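Alright, structures below, take your time with them.
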Structure P
Amino acid sequence: MNQDQIQAFINVGEPFVEGTIAAALVALWLLVLAMHLARPYMLATLQKFTLRLAADLWWIIYVALRDILLVQVFLGSFIFFYPDVVRADDLPITGSLAAVCAFAVLVLKLTTKGDADPRGFRLQTILLGIGSVLYIVPYVLGVQVTTIGGGAASQLAALLDSSQNTNVSLPLAYLSAVLVGLLGLYAVIYNLRLADVRRPQPR
């Protein structure tokens, strides 16, 4: 393959991969929200196990799947922090804010007692609900209606599609990157302070 063919392959392949990630994030957001809201059912099922080992495995698998899916949502949402991708591809305009919500939930899991903290759990539920709405609604009503075209559909797509409304999508991408950076800095400071508190004191 010559240089022109390689460049053409990249030009075609890159939007395809980014579009696939954007579509997969819809399912991932739904799965994350469903797994989070399934906690009462998981706890009720936990009481039915007669073996402690089986109960522990059930809970460990549930928590691991729930949190791994959330990490995958945030990692997939990294495409919203690249201005050239936001400008060029058909993406939900508030997808970057949804990524901030996902990362905020991860930080809450780190800095609170997790499921043992009712207030933290409620806040996680609210953030996941907001994040899923911020992603799924503009994806369905904005990105998907670009294939319909005409009339109100085109106007809706122009409003909710990142590539057609760069005056809003790009500032949101920059703002979201700053918010994620601040949350990450807070998480690092929290970890450093926690490590300092737990450091054994010399006798």
Structure Q
Amino acid sequence: MKIISQGAEAIIYLTKNNTIKKHRVIKGYRVKEIDSELIKSRTKREIKVLNKIPINSPKIISSGDDFIEMEYVEGIVFKNAFNLDNCKVIGEMIADMHDSGIIHGDLTTSNIIEGKDGKIYFIDFGLSFFSEKIEDKAVDLHLLFHALESKHYKNAKEAFELVLEGYKKSPNSKDVVTRFKIVEKRGKNKH
């Protein structure tokens, strides 16, 4: 197995079988019993999300208390393959995800892949959760907006407008976009 990514919560391996294995790591600073329960519950929640997600995402091959083995999606991270052509589709996919009650929780251009098959895939559902709250959906969009602003500042506004155009697919889009503007204002007032 080869380490391809290491985050705060997990190590991502590429296995010999050309699959991805996400292994949640023990935190030495947490009480062992609490840590073990957190790892178990977060892994379980991520599995639930991946099993219910209505958009392109890695399929689960196997799992345990502290790991998920998934299909390897070959392609380029959207951060490195950024183009405006895909932004509307990304907005539609976010709408589908939100309409099924799933909040990504870490919606950045690093967690979107343009697959070799030409499809868009969302990855890394480690911080995802189930919610129907307009606020949670707005915060998800807020995260993506700031990812676009920091990585693709020249086209961020245009890109996000296209995302919102695609997001109109959701029957809740007006409420979510209205709340997004409030969340955005709140964020600016903190600085």
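Worth a mention:
- Structure with the greatest value (metric mean count of other Cβ atoms within 10 Å over residues 116-123, set P, Q): Q
- In this comparison of P, Q, the computed figure 119 for volume of the Cα convex hull per residue in Å³, for residues 28-83 alone is attributed to Q.
- Answer label among P, Q for the case where relative contact order in percent (Cα under 8 Å, 6 or more apart), calculated from the coordinates, equals 24: P
- Test item: distance in nm of label points 7 Å out along Cα→Cβ at positions 76 and 180 calculated as 1.5, pick one of P, Q: P
- Here Cα Rg over 2.2 N^0.38 Å is compared for structures P, Q. The highest value is that of P.
- Origin of the derived value -14500 (helix-only ellipticity at 222 nm (-39500 (n - 2.57) for each DSSP H run of 4 or more, over all residues; to 500); candidates P, Q): Q
Just so you know, all these numbers are worked out from the coordinates, no wet-lab data involved. All figures in this text were calculated on a predicted structure; none of them were measured in a lab. Cβ atoms are built from the backbone, for glycine too; each structure is taken alone.
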